[in-house]
1. If we compute mean count of other Cβ atoms within 10 Å over residues 245-252 for structures I, II, III, which one ends up with the highest value?
2. For the read-out Cα extents along the principal axes in Å, a value of 63, 58, 48 was computed from one structure; give its label from I, II, III.
3. Where does the value 21.4 come from, among I, II, III, when mean count of other Cβ atoms within 10 Å over residues 165-172 is the thing being computed?
4. Quick check for you: by distance in nm of label points 7 Å out along Cα→Cβ at positions 205 and 317, which of I, II, III is greatest?
5. From which structure (I, II, III) was distance in nm of label points 7 Å out along Cα→Cβ at positions 269 and 349 calculated, if the value obtained is 4.6?
Structure I
Amino acid sequence: MGFDPIEYIYSFSLFGRKGGYKPGLERISFMLEEAGNPHLKFETVHIGGTNGKGSTAAFLDSILQARGLRTGRFTSPHLHHYGERMMINNQPLDDASLVELVGEIKPIIEKVEKNTGEGPPSFFEVTAFLAFYYFAREKIDLGVMEVGLGGRLDATNTVKPTLTAITNVGLEHTHFLGDTIEKIAWEKAGIIKEGVPLITGAQSPALEVIKGRAEEKNAPLTILSEDYSWDRQEQRLEGQKFNLEGPSAKYNNLSIPLPGRHQMENAVLAVVLAEQLGVKEKIIREGLARAYWPGRLEVAGLQPLIILDGAHNLTGFEMLTSFLDDEFPGQQVVFVLSFLKDKDINPFLEKINHRAQAIIFSRADNFRAASPWALREMIKDEKIPVEVIPRIGEALARAREISGPGGIVCLTGSLYAVGEGREVLGAGEYLSRI
């Protein structure tokens with residue numbers, strides 16, 4: 001058999017396995033320097049935060065494409081295929097190019113351990129390096145780069161951005177980033193660069209940490225909640241319209257194809273980033289309306305209504321339940337839940353118990369996925385019917401049976417599970433709407 005680039009990339013330490021999280025910039029910096037610093041050959045917008053990074057990146061990327069730019073977008077994880085992590089003009093890296101690119105960078109990757117003394121790179125570092133190399137080779141105009149984990153020691157923090165953004169800050173990955181909002185905010189604020197404008201949607205107490213770091217770095221700071229105001233005009237399952245007013249412009253009836261108040265806020269952040277890049281209103285409108293970001297409050301069926309949402313932390317669950325409470329007040333939902341290991345799921349269940357008709361625990365086909373039987377054992381509240389159905393497809397079929405054609409089914413807890421759900425329900429490939 002020939003060389004398999006995916007097998008090679010996955011041979012490196014993965015987050016979630018022992019030794020899989022390898023913070024630090026030594027390994028990625030070595031690879032980039034050996035390759036001629038590809039990350040410096042195009043303009044960059046760097047986006048960090050707890051939730052909404054990918055959505056903000058998708059909105060901004062769509063706006064910049066509407067402007068006529070050749071864009072690269074780096075996000076993680078992927079829904080279906082590894083190549084979705086690095087998109088050029090909304091098209092994933094194809095298999096043939098992946099073979100070629102990995103063949104070119106493999107000699108550099110193999111030198112890392114010997115030359116840095118820091119051990120081999122991680123899966124994420126190899127992936128970030130590949131994205132930078134690919135984007136430079138394809139001569140993109142601008143890269144929209146999403147932080148992987150944290151910020152300060154993340155492999156993407158090698159960029160020299162034109163703009164930075166921090167969406168929000170919540171409790172996540174506390175074993176690695178710290179056990180308080182302030183500690184996590186400090187790690188995320190590590191992407192702030194000297195003199196580089198920063199836009200943030202963060203709230204107190206994280207905002208105070210971010211303000212302090214921005215002041216230290218002489219980074220002009222735009223705080224969405226203080227400098228902009230917005231209000232929703234229309235909400236539908238297929239999207240929403242809102243008004244936005246800021247210091248220099250007022251937009252009426254901006255349209256986005258994603259539902260949920262949090263997506264409106266992510267779109268606002270993307271608009272502000274676009275403004276600072278000099279994009280005009282007509283292009284902003286066009287780009288927002290054409291944005292595509294599957295697996296986030298995605299409607300995948302109507303009888304019953306099937307909602308797929310990649311919420312994987314408490315903040316994400318709060319956003320999901322806020323959407324359900326807004327749009328379907330009092331209506332019960334059959335939840336299909338798949339979580340990653342090492343999570344106390346009871347705080348998550350507390351967010352949905354009030355509207356759960358039933359809960360089905362399932363398991364994504366991923367080594368980090370928790371056993372659905374183990375999840376079942378964690379439940380403290382026995383008032384809600386609970387089932388364990390390991391396969392995502394069978395769990396969705398059972399959920400539809402329980403809900404009936406007039407009910408609601410929601411698959412959530414893991415983006416990996418959402419990807420499998422999309423395939424089962426026929427969404428399949430990552431389809432460009434552009």
Structure II
Amino acid sequence: MSNQELIRRKQYCQIVNEITGSDQYLVVGTDVGKDKHHAFMGTATGKSLFRKLIFENDLDGFSGLLKTAEAIKSQNSLSKIVYGVEPTGNYHKPLARHLIRCACNVVLVSGVAVKRNRELLNGRWDKNDTKCAANIADLVSRKRCLYYDCPSPSIIELRSLLSLRRKLKREEHGLRMRIRNNLLAQYFPELDRFYNACESESLAIVQWILNPDTISAMEFGEFFHMVTTTHRGIAQTLRLRKIHGLATKSVGCPMGPATEFEADLLVEKLKQVRRQVKKTNDLIEDFCLEFTEYSYLLTIPGFGPYISARVLASIADPFRFENRKQLVKLAGYDLCAERSGKKSAEAIPVISKKGNGELRYALYQAANVAATRVDLFRTYFARLIRGRERERGIKTKMRVKLAVKMLVIGWTLMKKREVFNPAYLNIE
């Protein structure tokens with residue numbers, strides 16, 4: 001952790017310990033917007049000092065906020081200022097980063113907390129920018145706030161690339177579903193059952209000759225050469241011959257030039273997105289090679305380049321976590337249950353799913369791969385479910401437990417800067 005982050009972390013802990021009921025703090029709640037921001041200034045004891053400050057989302061606006069806050073602090077003989085920010089999209093980041101560069105105390109207020117506290121303050125769900133700013137200030141004054149994480153520029157770049165990859169993968173999945181559920185379902189439904197067997201051949205058929213009437217009018221040899229680039233053996237030939245035969249009795253709807261144009265466009269766009277995903281993956285790997293911790297994460301069975309990058313970007317600095325409970329909460333793998341009344345003892349805890357969903361999904365996939373393909377983890381997984389094999393959903397529960405174990409192991413390797421040791425599986 002850098003010296004600046006260490007200082008910010010200590011300041012945050014001090015704020016949390018002191019702010020409730022203190023007469024030394026000026027609390028500034030900011031409701032962030034795209035073009036303009038709203039600020040409310042008050043004391044930690046609940047006194048309003050400046051109800052409505054509207055400032056632009058530019059350097060002059062930020063400077064005006066700082067000058068006004070300093071003036072209010074001096075006028076009321078206060079000694080410290082805390083800025084509370086709600087994470088609204090990406091609009092809050094320029095403001096928060098500018099305040100941090102100016103050595104200001106910045107804390108994060110959860111959107112969920114803001115929503116729930118709104119009804120407690122007003123007795124209604126009514127919402128406007130001025131009330132939201134006051135709401136944020138109220139939460140900060142009662143230390144219902146979080147540490148504002150501001151990692152190194154390299155981690156920020158890595159997180160941006162991972163976010164881009166997620167968007168591209170989502171776009172890729174959307175294109176695949178449009179091809180299968182729109183084009184194939186309407187015009188050549190018999191082809192869909194072969195789609196997963198060899199996607200490249202199916203996409204070639206969709207792009208060039210989706211119309212079953214056109215396929216049935218062609219000789220098989222011509223059809224084969226049009227949709228293949230390499231000969232992969234007898235299984236490929238038999239599969240394509242079956243598709244060629246099904247085209248003669250297809251129940252698909254008639255096709256026109258517009259549909260052929262759409263099919264060509266969607267397949268070409270899908271190929272383009274996949275090329276972009278590959279370039280993004282390569283760039284992610286290049287960024288990760290700058291971190292020595294990345295090579296240690298790769299030694300964990302089940303941790304490939306993407307999952308290692310995801311864990312590295314999420315944890316960033318391993319020393320910012322004091323214990324494993326904080327780490328488990330980061331991924332949303334902490335257990336929660338509704339315990340109330342006579343049946344409280346029978347409540348079954350489930351994972352909260354309140355943390356980083358991308359990290360949680362990546363870890364579960366890593367646990368699934370390790371538990372099925374790696375002998376060491378397969379033995380460990382079998383030990384987890386021994387005696388409970390007939391219990392409903394036990395395999396899923398134990399994969400989650402293994403995912404948590406792998407996250408803690410990754411965190412430990414990043415701290416100690418060492419490769420994976422099988423002995424870690426025996427540590428409880």
Structure III
Amino acid sequence: MKTVAFYTLGCKVNQYDAQAMKESFVKAGYATRPFGEPADVNVVVTCVVTAVGEQKSRQMLHRVRREQPGSQLVAAGCLAQKDAEKLMDLGARLIIGNQHRERVVALLEEAVRNNTQISAVEDVRSIPYEELRISHQEGRTRAVMKIQEGCDRFCTYCIIPHVRGGIRSRTPEAIRAEAKRLVDAGYQEIVLTGIHLTSYGKDLDGPRLLDAIKAAAVPGLPRLRLGSLEPVIATQEFVDELSGIPAICPQFHLSLQSGSDSVLRRMRRRYTAQEYQDAARRLQRAFPDCALTTDVLVGFPGETEAEFLQTLAFCEEVGFAKMHIFPYSRRAGTTAARLPDQLSRSVKSDRAKQMAHLDKRLSEAYRTRLMGSTQPVLFETLLPEGMTEGQTPQAITVYVKGVQPGEIRDVRLLSLDKAGMKGELIG
């Protein structure tokens with residue numbers, strides 16, 4: 001039996017795409033192997049959102065070539081879309097980028113049969129949504145489901161619209177069908193993801209993001225979690241309707257990037273700090289004790305000390321439960337790469353450290369607020385010494401003794417523990 005191994009970098013969309021391709025290989029008779037073990041085929045799903053992500057992608061491709069020269073190498077994802085010719089030179093048997101993933105097995109076997117290389121990378125600016133599907137994912141508790149592809153925002157720092165193409169949305173009918181399959185397979189939480197979820201439906205005649213959310217909230221699904229959103233989606237009408245969906249997890253990832261209006265304008269973000277705060281407050285009013293999480297980009301070209309301090313103060317005022325902090329990464333082909341006043345690595349590193357200190361303090365403050373409360377915890381992983389790890393609806397990691405993975409149990413939150421909390425079972 002032929003074997004295949006996967007290595008996936010980057011976002012939840014890549015995770016979904018990798019799982020869909022893995023299921024195609026299994027359906028074709030391949031057995032899966034952990035990455036690093038000898039395999040007939042190695043698939044690397046790549047990322048280019050940051051320079052670090054791109055570097056890691058290249059390193060993994062080179063590692064496969066070096067350690068398993070006889071294996072068939074498949075390069076997929078954003079680096080494959082961006083640098084197909086260079087990956088041909090590296091010796092990849094198949095390069096498929098961000099389309100034709102449903103044909104991965106057929107294209108690979110054609111390349112092997114003809115002893116050639118195939119690059120199936122095409123312009124993704126005006127292609128239809130590629131209907132991939134999954135029936136399971138590793139672990140039996142939480143599944144990621146992609147409902148949208150592409151982005152047309154063209155923020156000045158971001159390369160993603162160039163490698164993911166324009167807005168393409170999955171139909172509510174397809175979303176509902178896959179959600180039902182996942183619930184039937186035993187999953188208790190579904191995470192809706194996309195490249196730019198807020199734009200869902202712009203290419204469809206009628207449906208918008210709320211329709212997709214309602215389609216995914218199938219009977220029998222205890223939890224439905226949303227991926228990254230733009231603050232502009234959180235109108236009062238949207239928040240009111242969202243609060244009427246019982247399965248919605250009260251954890252919302254609103255992408256910020258900067259709390260300074262002048263930096264937001266240079267980034268070409270389409271909201272102000274005040275509009276962001278208004279959206280955050282609407283969610284906090286509708287979902288008491290909800291966790292607001294975000295992305296913060298520090299060291300953008302020309303960011304002054306005063307603008308950075310504005311962002312620090314803004315983040316503290318919102319009171320995030322968790323911040324993902326990124327030093328600005330110069331991406332060739334983007335508008336920001338050509339801006340003057342590029343900041344030094346040391347300045348960006350120092351600002352990232354300051355933001356990380358604030359993140360630690362805000363995270364502890366948020367978790368402290370929930371201490372003593374009882375929360376339903378979805379348990380996922382057995383740990384040494386009889387502990388089991390799980391997550392609250394707010395995405396707080398909780399550690400408890402004496403429970404099996406796959407259960408949702410009420411837990412009293414007792415104390416802070418690293419980035420999570422310790423708790424005790426109720427009843």
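Any read-out appearing in this document is the output of simple, stated calculations on the displayed coordinates, not a laboratory observation. In this text, all values refer to a predicted model and were calculated from it rather than measured experimentally. Cβ atoms are built from the backbone, for glycine too; each structure is taken alone.
1. Details: I: 12.0; II: 15.1; III: 18.9.
Result for mean count of other Cβ atoms within 10 Å over residues 245-252 over I, II, III: largest is III.
2. Values: I: 58, 57, 40; II: 90, 56, 53; III: 63, 58, 48.
Derived from III, not from the others.
3. Numbers: I: 24.4; II: 15.4; III: 21.4.
Comparing all candidates, it corresponds to III.
4. Values: I: 2.3; II: 5.6; III: 4.5.
Result for distance in nm of label points 7 Å out along Cα→Cβ at positions 205 and 317 over I, II, III: largest is II.
5. Values: I: 3.1; II: 4.6; III: 2.5.
The read-out was computed on structure II.
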